[in-house]
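Multiple structures follow.
Every number here is computed from the coordinates shown, using simple stated rules; none is lab data. It should be emphasised that the depicted structure is a prediction, and the values quoted were computed from it without experimental measurement. Cβ atoms are built from the backbone, for glycine too; each structure is taken alone.
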Structure P
Amino acid sequence: MRNYLGKKDLLLIANPLGIIMQGIGVVVLIPLIIAIIYGESNFIEFIVFGFLSIGLGYILRRLPSDYNRLKLKHGMIIASIAWLWAALIGSFCLMYGTNIDFLNAYFESMSAWSGSGLSIYTDVEILPKSILFLRSLEQWVGGLGVVIVVIGILIRPGTAAARLYKSEARDEKIKPSIASTVKTIWWIYLLYTVMGIVLYVLAGMHLFDAINNTFTNLSTGGMSIKNNNIGSYNSIAIYIITMILMIIGGTSFLIHYKALKGRVQDVLKDIQFQAMLIIICVFSILLIVFSKLATIDSVFFVVSALSCCGSSIQSTNVMINWSDYIKIIILGAMIIGMSAGSTTGAIKLIRVVTIFKGMYWEIKRILSPQGTVIPRRISGKLVEDVEIREAGSYTFIYFFFMFISWLVLMYYGYDGINSLFEVASAQGNVGLSMGIVSPNMPEIAKILLIFNMWIGRLEIIPALVLFKGLMDIFRR
């Protein structure tokens, strides 16, 4: 059986990739509305690069494609390229809109699209409103997934939609078909978006700020329009609303669907929801009791780190002076992440639960009489050996790539704990920073963090499939 990537595979990839490129172009055009509202004259970059993406996408869509032959490997390659392309188009807008060099612009754009929230801008409050909105919109769209957004709007139902859906590390089905599932996810996302905007406005936030902060916190992106992030508002009510949005964003859409249907008991029985509440409580107590962080700060930062949002109520200068104890607690939360099937990044709770359950079942098997059948279920679902192996192997690969970038940052002279914190934040798509990310950081370190953000959003495997596919092409 042929296992390499050939010319026919490239044709299969081209058509759906073209559709996604057109969707990305439309996203880039939307900030034009903000530029017009606020009387900003320098908005040509949105038009040029928005239509560039739409035009190139149109050309690819003209190529013949058989959607019925689209396989998971094609879906993964499409997703991998789509995220790189989205970051590229966004970076051009930032380059010409804010006069920064390409690498810094690409870093910022990848951070926004992937929901990482790390920023190279030292003063975001001087940026044009249209650029601020572009960053927020990219996070909002990226929170659902670039490919998933396009499935729900442009791609017809069928096997192709299923392959593309799975390519962005999603398995849960709310409805019988993938197309219906994606549309339901869209409606839930829009409902919570409106709710967030209304709550922020009622708490005294300006409408523009409310829209941007809802986009960034619901999507667990966390890239703020203020220099001191959510802390700029100095409001307990706004802090609480932000935590609610981060928890909503970090909870599986399947659980939201059940909750909105009134099936509260199903929500409370969900293992990921239970694990999330336990970790928030335990980690917050560890910070409140054994550190100098205030109660609201402790809970906020645990929720921010665990949800992989990265919103902050303290400045980076204050966070740098945290004790190593606080940094390790927050670091642990950033690595774990929240629920699969949500907008969050990192390893995700279901894998962590599966690994610990797997160890427990193995110990129980060893201690039990020979031939004893050990029931293996999580939230009532049967767990196979392959799922335990997948959770363990993914976690190993995740730490492997973190380790490489960690070594590179330390090579450039950055502190060990701070370097690990920064890498975990990038690969977990979090955004909390120890001040290492800056426009002047070494280029190699910047490129590696871009890579970490990219593979973290894709959940690594699609990126490896893309590299293997490229090797196949060059070998032939």
Structure Q
Amino acid sequence: MKKIATITFILLILISACAAPTDTPKTPAAAKSAEKTSKPESTVETASRLEVKEEALKGLEIAVWYPWFGVEASLFEAMVADFNGANEWGIKINVSGQGNFSNLYENVTASLPMENRPDLAIALPEHALEWDAEGEAVDLTPYTDDPAYGIDRSDFPTVFWEQDKLSERRVAMPAQRTARLLLWNESWAGELGFDSHPDSPAGFRQQACRSHQTMVSDESPNNDGMGGWLLDTDPMTAYAWLLAFEGGVLEGNNYRFLTPNNISAFEYLKKLVEETCAWQSADGDPFAEFAMRQALFISASLEDLPAVTRAFAAANNTDDWTVLAYPGKNSRAFAVYGSSYVILDSSPEEQLAAWLFIRWMLDPEQDARLVQATHLFPLRTSTLELLAAYQGSHPQWAEAVKLLPDGELQPQLASWRTVKIMIGDGFSDMFRRTDLTSGQVAKVLQQMQDTARELNE
């Protein structure tokens, strides 16, 4: 049997990775925040342990490379201009857009031996881990804990704070966080006789199969393969199902896929497809199909929620729908992921200047601006106090925020950069192969494990 994906194929896929498009913020809170910069979280009246004199920060120029394009890039550059115009140290941030995460990773890695390299990169956590292993990423623990320039760690949800932390070493700080979640049509489920969302795999199957049966029993033969869960093969969807079944992909510092719980998860999902209680779309528009009651469940990322709302409006559908974590037998789960701020090794003064910019970006006022533009999670708990109006107009987003205690970390291995792509490929292959039954999913997991361990070498 051929390997699920060759390393070359995986790396080619990675080149096309890019940031999700976003909407322009139009709320009063965002406009007000753009008029002024926020106050420092602490003042230098408290003695710093970093041994950098404040006057040494005056006029420093810091190079920041970022991965975004379009509206998101424009917002980031506007925020940089705000910081440059008002920060008390006279620090100037010079930005360079790299187009997407793959380009940023390749360009930063290539620049590391050179003088013309960034002081700060906004990259994925797995990129930070690789640069840290090469001795290029700065441990941010002295900065987060500094009495003068530090930050309140208790204001960050644990799943955000821990992703970039290895033992006592902090290789990065969260810049953005999102998740892939289930969407559920609550109104349609009520008509099917269900008064609550499914809280177990058995409950999920029952609702998915009953909604499929309504398609089979109606007068139209064109929808007989619909209903249930509109299957997607995003790597974070596959990973979330494994977590929900109390499985996962790690064993120590290496990968392990072939476990009883992972087998149970993939058997369950393959059976859903065999029973036509889960199906794949031909036209690739899951939001429209969800809005037209062709699927009771779909998966979507946090930043997709506004597009789903627009799809319901376009379909003139007033159904209530909400977000759910992936249901397991004893718990529910989903994976949290996103970009991080990585300071690369330079002078103590430049490193502190880069940290002060990060801290400013993580201020609740700036965090709120980013939420309203990107629709991602607020990075700080206190940011929610500034988003009351946004929560009211985005109820599904507000429900997603409430699910954060169920969120889990991604694997903290540099090889996750390629392994996660392989997972999506293997997950897709499992459903595409008609010769593979639910009783044979261990073969797929074994292939995944072999490939992941090769990629981790």
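With relative contact order in percent (Cα under 8 Å, 6 or more apart) computed over the structures P, Q, the top value is the one for Q, the highest of the group. The value 32, 24, 15 for semi-axes √(5λ) of the Cα gyration tensor in Å, for residues 189-428 alone was derived from one model only; which of P, Q is it? It was calculated from structure P.
Looking at Rg/Rh (Cα atoms, Kirkwood Rh) for structures P, Q, the greatest value goes to Q. Supply the structure label, taken from P, Q, corresponding to distance in nm of label points 7 Å out along Cα→Cβ at positions 261 and 445 with the calculated value 1.1. Only one of P, Q returns 1.1 for distance in nm of label points 7 Å out along Cα→Cβ at positions 261 and 445, namely Q. In this comparison of P, Q, the computed figure -22000 for helix-only ellipticity at 222 nm (-39500 (n - 2.57) for each DSSP H run of 4 or more, over all residues; to 500) is attributed to P.
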